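*Asks:* The data blocks that follow each hold one structure.
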Structure P
Amino acid sequence: MARLKNNNLQGPFTGKLGNLVGCRWKDGYYIRTRPDKVNHPNTEKQLAQRMRFVNTQEFLLPLKEFLRLGFGAYTADKSAYNAAMSYNMKSALIGNYPEIKVNPSSVLVSRGTLPGNVKAAARAASNDTVKFFWNVSEAIPEGREQDKALVVVRCIDEKLSDYRLDAARRKDGEAEIKLSKNFRGKEVACYLVFVKQKALLGIVNEEGISDSIYCGTVLIHG
């Protein structure tokens, strides 16, 4: 059943009407057709696509809050989370069905055109802390010394993640994040992101955030 807006037969509607579905996205109403019935829903190709979706989703869901910022420049026609799903399903999976899995080194937790291509690494320190290091001897883009450095960690085998938005400045060359005891004894993938200050105020565009930089995996210890 469909519901008319403003009681107008010629106006927008939400819900199902025959093979049409009306829905609202942001400030507009949209109509799409319902997919045809699938006669063979369990072909290997379809099973592989489901596995690609599920594995990507399982990796990204714990990062969903951060992805609102990380992929915030790509929300013209989808949510930031869906933009992250779309990119990483195409670029961060390895293997063939049924051995498809996420490759953490290929994952992007942020995407943009702000320069961020530096050599970076992470290591575990005491007291559940991860330290990040990046090369500041390389030429820093003009005017970018004060860019904020953000750090993100994602537990490899469990649904845990954490991040820090005020970790350091680009020119500092190092930052750290203190994790909860829930991470102790677990391996985490580590990512570094540079942003302009205004991105932290909710003004996110491609020029204001870098592609995330993979810094390796570390084992957390207390």
Structure Q
Amino acid sequence: MEDRHRTRVLIADDHRLVAEACRNLLEPEFNVIGMVSNGRELLNVEAELKPDVVILDISMPELNGLDAGELIRQRNRSVKLIYMTMSLAADVAAEAFRRGASGYVLKQSSAEELVTAIRRVVRGQSYLSPLITRDTVEYLLRSGAAYQEEKHITTRQSEVLQLLAEGKSMKEVAYILQLKPGTVAFHKYRIMETLGIKTSAGLIEYAIRHHMISPQ
């Protein structure tokens, strides 16, 4: 089948071996148009290449997959998001679907499961790994209870928080987000005030708990 008739897939994962394995698995049936290694790069490449489906991890540098996926869906309602992650937590899966995911696949699942997920979401269906209890996810979505229940910060503040939690300086954060260092400092102050966090260690704990960064 010619590439122009095949589903266009973009892969986002900061582990190169995982991304390569994913590409090799999908290329016989789908048109893999690119691979990226962080959430901010994903935003730029997705806007340029306009894939049909994005396969993305939740924990990614610079911008986590949940925030990146939500931003992508806000500007492109037709793109399908399939999260491929290690997390078995139903509340994380529910949060992914709440933010616009069409599929949720576990990295420890069989390789064929990802192919099945793409086929289904392209047909307008959703896909949830059978290793996660669907009833629990559906309950969490209905009740509005998701793992980010305490999050009351803006999207920009979430971006700042993740970058600071990754150990970047305010000057580095300002450069990445194209802000003034003073603006970053103000965001940090408001984040800590809103969340009731007193220390930088507290910011890191929050970022880990909300899957913005992976535990070291």
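Each value in this text was obtained by applying a stated rule to the coordinates, not by laboratory testing. Everything quoted here is computed from the prediction, not taken from an experiment. Cβ atoms are built from the backbone, for glycine too; each structure is taken alone.
*Asks:* Thinking of P, Q, which structure, once helix-only ellipticity at 222 nm (-39500 (n - 2.57) for each DSSP H run of 4 or more, over all residues; to 500) is computed, gives back -5000?
*Replies:* It must be structure P, since only it matches.
*Asks:* Starting from the value 15.9: which structure in P, Q was mean projected area of the Cα convex hull in nm² calculated from?
*Replies:* P
*Asks:* Next question. If you work out FRET efficiency 1/(1 + (r/R0)^6) of positions 66 and 170 (r between Cβ atoms, R0 = 25 Å, to 0.05) for P, Q, which one comes out largest?
*Replies:* Ranking P, Q on FRET efficiency 1/(1 + (r/R0)^6) of positions 66 and 170 (r between Cβ atoms, R0 = 25 Å, to 0.05), first place is P.
*Asks:* Also: Using Cα Rg over 2.2 N^0.38 Å, for residues 114-185 alone as the calculated read-out, with 1.20 as its value, let me know the right label among P, Q.
*Replies:* It traces back to P.
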